[in-house]
Structure 1
Amino acid sequence: MTATRIGIVGFGEHVREALIPALAGTQASVVRVGCDPENRSALEAAQSIRIVDTYRDVVHAGDVDAVIVAATPQLNSLVLDECLVAGKPVFVEKPMAVSVEDSQRFRDATRNGHIVGVGHNFSFSPAIMQLKRWADGSTFGDFTIGSLSFHASKPNGARWGLVGDRYSFLLSHATHALDIATLILGAETRIEHANMHTLGNGNHALVATLGGSGGVLNLHVTNAAPRFSLDISLVGSERKRVSSRGLRYVDYEEESSGDRYQSVWRPSTLHDDWDLGGYVNELTVFLQSVESGVASNELAASVDRALMGLELIDQISKQSGVNIA
């Protein structure tokens, strides 16, 4: 694979601590150009990156093959428009947008042949990908019931200029859980029941039941935990269970003699968080599409799921009386 020349819009903590190491991990890209007025000093410290003033300068730079956006979600659609004009692939960090209407524009761009990716990294993590392979296998049977707990400690409070912090919570945290839920439940994912609870100090909790493809998935999401954790358990119709704990361990359990259950696969702990969290895999999928000139099914699916996630958040917001602005 030829090294793809990357332009980055936004150079905050997430880019510096996750995306830059992950891009290096792909061994298929080089960051050429960047812009972020609020983090210019960080850009200056990265001496190999040429600094420009605006996202338009990034998109239209002659030495940029593809653009990555990790700024405010309101900026994503503006960069998308510019990339459509320039004919350049674009990868945006979640949330893809702050409204369903804006999200539909990304889906439309994908269907019109433009290469677009959305950074929902957990769905590309080795643990979740293995979990999905097992759940789709013939020995697992049909998915019947499961649980997903997404606990985080930050960010808290209102973000991105939105009114109040409840919608910010949904876009920052619930969006991760909902993306994995749509990966499990498929295109028919729907909200059966949802309750949001305000815990104070910018902290919230979401308890929801989702249905789709014949199964039921219970979600618990909060940003009031002491640290990050993501735990999933799925039960199949053939009396099998697959589970993931903290993205570090994945178990496949089947009925054995008596009450005993046997774990048949458990990986060793991965060392790099950007690999463990799926950053390398999601960027590799994007870069492979850039190299081929055609969006892969995996990449297009990331956009479809992101749109479904925004639609589900819209439903939860209406049920819970959350202001969207």
Structure 2
Amino acid sequence: MYAGGGSGAISPVSSISPEDAFCHQASIDGTILYTDSTSENPVVKDSNNPCLVFINSQFSEDWDRSTLADVYSDTLVINVASQCKNTMAFIHNAGVRLVDRWIEHPNITAVIFADLPGQYSGNSLTEIVYGRQPPSGRLPFTVAKNESDHGSLLRPTLPDRSNPQYSQSDFTQGLFIDYRRFIQTTITPRFVFGYGLTYSSFDYSSLKISVNASAVRSSAPPGTTIGIAPEGDVTSLYDNIATVSISFKNTGTVAAAEVALLYIGVPGSGVPKVLRGFEKQLIQPGAGVVMSFSPRRRDLSIWDVVTQQWVLPSGDFSVMVGKSVLDIQVQGILTM
């Protein structure tokens, strides 16, 4: 499964599936590769060799999944892991799913959330598994331990007795969706938003924060007019307001890419932190680099429901850079 359905569905001219890619690699290096694409309980030929389990779950427009788990897929992983000491699970999934039925199994040695990786996904996964390329992806959602951890967002808004023909959603959750909800409710997820491992380790240091000399600190965006906003919104919303830079060092023994996530706490927003940027750079072993972020006016603004426009608050903005939403490595203050 390499793409979603509905209006976003694609039918590529060519594609390379994981099975195609691993079979091709096996023919090159003389590996014996056993495959089973039909059984929920395949027989493992050698329990000491790696076992790769590919599972997926699709959904599309007008076609929602009824659960965040998939019984067939979970059973397949458990059945293989019960026979194989080195079981690696690959998840091709449209959206969030649960993994708690098997994630703590002692024979599960690796999990790759491949999601919807595109038509040549087989090649990319082979490169990672064989160690020729380090993984550098980060989760674009929170992986919960239980479906109930998502609260009311888990289910659709349905018509009720007051209006049996149409549903009415008042969005009472406000801004608290995904990682914001988990932080607000102090619910511990299985994997946090932004989580991801690679084949090396990195140190973060020397955070520098500055307001750009050309930045206009007015509350309303320059060029704002009363009435209908111009197409594409007011251009000054995309002016760079500040510069955030940080030093990184690869403390491991292999070259790998580090992904730094920029979170900002906007005063008066009611939300402790929101993702406002990310940068990725390949770093050689023992080498250091500097990555920079350029927050825009819009990144630092909140929407005023009374004036119906973006407002840049004055005060102290919390600036945090880390590996995930809960793994903040360095932080500082930006004062506007």
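General remarks:
- Among candidates 1, 2, the computation of log10 I(q)/I(0) by the Debye sum over Cα atoms at q = 0.11, 0.16 Å⁻¹ that gave -0.70, -1.41 used structure 1.
- Once distance in nm of label points 7 Å out along Cα→Cβ at positions 67 and 179 is computed for every structure in 1, 2, the highest value turns out to be that of 2.
- Source structure (of 1, 2) for FRET efficiency 1/(1 + (r/R0)^6) of positions 131 and 219 (r between Cβ atoms, R0 = 35 Å, to 0.05), computed value 0.10: 2
- Of the structures 1, 2, the one that 196 was derived from, the read-out being volume of the Cα convex hull per residue in Å³, for residues 195-290 alone: 1
- helix-only ellipticity at 222 nm (-39500 (n - 2.57) for each DSSP H run of 4 or more, over all residues; to 500) from the coordinates reads -3500; which among 1, 2: 2
- Structure with the greatest value (metric FRET efficiency 1/(1 + (r/R0)^6) of positions 235 and 251 (r between Cβ atoms, R0 = 41 Å, to 0.05), set 1, 2): 1
- Structure from which 14 was derived, relative contact order in percent (Cα under 8 Å, 6 or more apart), options 1, 2: 2
Read-outs throughout are calculated quantities, based only on the coordinates presented, and are distinct from any laboratory measurement. Predicted, not measured: the structure shown is a model, and the values here were computed from it. Cβ atoms are built from the backbone, for glycine too; each structure is taken alone.
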